[in-house]
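Quick heads-up: structures coming right below.
Only the coordinates and a few stated rules stand behind these numbers; no lab work does. The structure presented is a predicted model; accordingly, all values stated were derived computationally and were not measured. Cβ atoms are built from the backbone, for glycine too; each structure is taken alone.
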Structure P
């Protein structure tokens with residue numbers, strides 16, 4: 001009898017142990033998302049795309065990078081070809097092939113603009129950098145599907161000019177893909193929040209790329225975690241579409 005009770009107790013304890021799977025960490029969730037999105041292929045790569053009448057090129061080589069933006073400036077009587085280059089060495093602007101001096105205040109603005117376009121184009125690539133702080137929040141249901149909620153902030157050292165911004169990523173619990181994201185920003189020209197819905201998923205040479213519907217709430221000061229519910233209720237305003245065109249990757 002005692003032997004039978006011991007066996008029964010062992011089985012009950014064993015079942016308890018296997019019925020509680022370990023909760024994945026924010027770091028592991030992001031790493032899996034990078035993996036299924038082909039992010040590891042971006043470490044050594046050349047990427048081209050067009051966005052809002054500008055041409056972007058990203059050259060990455062295992063930590064070294066050149067993020068470029070090219071466009072035609074017709075704001076004056078002389079039409080100029082402008083090329084902005086953001087690299088490990090800093091920012092440089094070329095006008096008609098000639099390097100020009102840029103005021104420090106504008107270097108900050110131009111660098112942030114170039115970095116932002118490249119940052120969003122290859123998400124979740126980059127979210128495992130040392131300057132990225134990740135926190136796992138409560139599971140969120142969006143359109144009847146479960147998502148891990150990951151809060152992301154950046155260290156001032158290595159986090160870029162927008163290190164004070166706060167991001168929220170919703171990673172599908174089954175596919176490990178980021179289908180929604182939100183962020184708050186605090187810039188010289190204003191404060192606010194944005195919510196983005198991914199669509200038009202396509203894989204090019206093994207790397208996942210998406211476009212986004214870009215939304216804003218009626219109120220500028222709102223908790224990012226409230227945005228999915230407002231989205232489902234149709235209470236977010238569609239501001240724009242973030243569409244990457246003429247993508248090439250190798």
Structure Q
């Protein structure tokens with residue numbers, strides 16, 4: 001039996017991007033939607049993002065930024081963006097985050113995680129050096145996933161669309177719905193860039209346990225409204241990332 005899955009990740013509270021992606025998904029014959037985490041954190045519209053998701057029957061898992069929110073409930077001054085997010089989220093939204101699993105297995109075919117099977121804040125596909133972002137060798141990927149029985153793996157975290165086939169696994173990253181670029185100091189300073197302001201997700205078609213088609217979808221949306229909200233919340237860096245896909 002052939003099935004079509006929509007795979008989302010890294011929405012980061014961008015309700016404008018999420019609306020565009022949901023509208024696109026609704027125009028397609030999708031069997032199941034996976035949401036791979038980092039859902040509500042960002043200087044944008046966390047409440048509106050939760051409202052768009054709360055009644056949908058998606059398979060949702062937790063990202064490192066979702067964990068960051070939960071670890072700091074009741075605290076103030078940790079970060080201005082965190083303060084903003086916590087002010088926006090009510091108990092229902094926080095309970096939604098609390099109930100998210102670290103990973104999820106879909107039947108015997110698909111394994112999903114935000115980062116890697118061990119850590120939600122590590123990249124699965126990408127390898128960082130002092131000068132560039134590269135792709136890990138197939139043997140390294142097989143080693144990281146050696147405890148995962150499922151052949152198909154969905155991951156997020158890097159905001160980079162990716163599709164890797166090793167002799168043992170098919171690994172797919174849908175990119176980011178809500179944040180097309182960023183920079184980070186950990187584990188070393190690096191930038192993740194997509195060079196456009198589009199929202200991204202992917203559609204994966206599976207038949208008899210094998211991936212037969214991967215469609216990386218890029219959707220234009222009202223990124224200016226998202227960037228303006230970031231500026232309003234004192235995050236000009238996010239505004240740049242949202243407008244340009246560059247950091």
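Please compute relative contact order in percent (Cα under 8 Å, 6 or more apart) for structures P, Q and give me the label with the greatest value.
Values: P: 16; Q: 22.
With respect to relative contact order in percent (Cα under 8 Å, 6 or more apart), the highest-scoring structure among P, Q is Q.
Given a computed value of -0.66 for log10 I(q)/I(0) by the Debye sum over Cα atoms at q = 0.11 Å⁻¹, which structure among P, Q does it belong to?
Details: P: -0.66; Q: -0.53.
That value comes from structure P.
Tell me which of P, Q gives -0.64 when you compute log10 I(q)/I(0) by the Debye sum over Cα atoms at q = 0.16 Å⁻¹, for residues 68-123 alone. Could you put the intermediate results ahead of the total?
Values: P: -0.51; Q: -0.64.
Checking each candidate, the match is Q.
For structures P, Q, calculate distance in nm of label points 7 Å out along Cα→Cβ at positions 180 and 236 and state which one comes out highest.
Numbers: P: 0.7; Q: 2.1.
That would be structure Q.
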